[in-house]
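Before anything else, here is the set of structures, which you'll find just below.
All of the numbers you see were taken from the coordinates with simple rules; none came from a lab. Quick caveat: nothing in here was measured; it's all calculated off a predicted structure. Cβ atoms are built from the backbone, for glycine too; each structure is taken alone.
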Structure P
Amino acid sequence: MTTVQTQIPDQLLQQAQYMVQQGWVANIDELIAESMRRYLESHLETMTEHFIREDVQWGLYGED
């Protein structure tokens, strides 16, 4: 497991703390990890398409 240090807006932290207090998640760490997982999963198709297009562009024209 890796530790990440970041800054987030106060209001976002307050909302996260409220979710923990209400029992929606066990703790802030779990909420952040789940949020990142969902974000990455929801953008995977877009990211994959982007990389494929870059590869095709490079393959056709040899440009980065």
Structure Q
Amino acid sequence: MKPGKWIFLVLAILAAICMIGIGIAVGERSIVGILFAIIGLNGVMATGFILKKKMREKGMI
């Protein structure tokens, strides 16, 4: 795996953790937990898309 690809693996794991957090928060009926998990998921996904776009523009992908 190329060194630049490791960050995408980390981001994918973080996104999966946020999705699991949403499920746990729903099970606990915690609105605050659901909101934090959704905000975290959106942040991780946005970071991944922005990073991929920058890497594509530089010709690294």
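Descriptive notes on the structure:
- Structure responsible for 1.23, with Rg/Rh (Cα atoms, Kirkwood Rh) calculated and labels P, Q on offer: P
- Identity of the structure behind -29000 (criterion: helix-only ellipticity at 222 nm (-39500 (n - 2.57) for each DSSP H run of 4 or more, over all residues; to 500), calculated), options P, Q: Q
- Given 14.6 for mean count of other Cβ atoms within 10 Å over residues 17-24, calculated: source structure among P, Q: Q
- Taking mean count of other Cβ atoms within 10 Å over residues 9-16 as the measure, the highest value among P, Q is held by Q.
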